[in-house]
Structure 1
Amino acid sequence: MKSPTYPKQPVIAVGAVVIHQDRILLVCRGKQPAKGEWAIPGGRVELGETMHEAAVREVLEETDVCIRPGELIYYFETIQPDANRQIQFHYVIFDFMAKYVSGNPTPHDDAMDARWVSAAEIPSYPLNARTLDLLKQIKFII
């Protein structure tokens, strides 16, 4: 698989908003960009894979949770240059609502941690800024 660092073109990625028993599935990112920040699970779309297939695979790989993706609810770009102004990361990310099917969050792949988090607990997590915006937009938090 090609490295997302110093890409020749933007990398397409997906995320999944999974809410189960009034709690959202979050992961602590183990790699850059956003290492150490909490976010919804997700990752790169592989060649020949639909975005829904990528969401299912990425959530399962990162958390051991099985999902069924639904509608597109949010999208954004992240472009991060290095100190020499070379593009180190360029992601175009599409986030989907998803239904919980089965599984208990266990961190794997590039997630340092994975867990269900209530809206009341969100302020105690160092959330990725885009995840925070997304959670406000879907009214999971105010």
Structure 2
Amino acid sequence: MAKLIATPVIEDKFYIVESHGSKVGTLKSFESGYIFYNNIDNTETLYKDLNSFNIKEKKSKTYVNDTVYGYQTNTEIAYDKSLQDNVPIYKKTATSQQYFAAGYYGIKFPRLGWSDAFCPRLNTLNDYDFIGPFKNLSDAQLAIKRQG
């Protein structure tokens, strides 16, 4: 039998075990080793170590954020994308009522002065003077410096 593949769910404590791409059981650590619970024949097998298994590295989830008219958003999927007064806008969920502006901006707050922002609420841009959108933070910060 080929080595079973164990994918960690909880590092060094609990694993999902597969063979030929199908789940065949689970592996759980205990004081003196590991218990393999075989789902195929409903058996339990004790192991002193993990040498009988190929340990698969746990993948970290990587997300790619959506764009609106070429400007980054802070969400995986942007809904109701449109352009309003040259500002790319979107919603974070299909049912949301709140719009956000894609990209980087400089916003002038009354007491704080100019500040950079990534994907601010559209209401914020409607309430304050702003510059943007910009495709990256450094461009936004350079434009803010030019504002004085």
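Quick check on the output: 5.0 is distance in nm of label points 7 Å out along Cα→Cβ at positions 7 and 111, derived from one of 1, 2. Which one produced it?
Corresponding structure: 2.
Upon calculation of P(r) over Cα pairs in 5 Å bins from 0, in percent from the atomic coordinates, which of the structures 1, 2 produces 2, 10, 21, 24, 22, 12, 6, 2, 0, 0?
Structure 1 accounts for this read-out.
By the measure distance in nm of label points 7 Å out along Cα→Cβ at positions 47 and 87, tell me the structure among 1, 2 with the highest figure.
Max of distance in nm of label points 7 Å out along Cα→Cβ at positions 47 and 87: 2.
Which one of 1, 2 has distance in nm of label points 7 Å out along Cα→Cβ at positions 15 and 31, as calculated from the coordinates, equal to 2.2?
The read-out comes from structure 2.
If you rank structures 1, 2 by mean count of other Cβ atoms within 10 Å over residues 39-46, which sits at the top with the largest value?
1
Tell me which of 1, 2 gives 1.6 when you compute distance in nm of label points 7 Å out along Cα→Cβ at positions 23 and 103.
1
Using the calculated result 31 for relative contact order in percent (Cα under 8 Å, 6 or more apart), pick out the matching structure from 1, 2.
Structure of origin is 1.
Since every read-out is calculated from the coordinates, none of them should be taken as a lab result. Note that the coordinates shown come from a computational prediction; the quantities given were computed from them, not determined experimentally. Cβ atoms are built from the backbone, for glycine too; each structure is taken alone.
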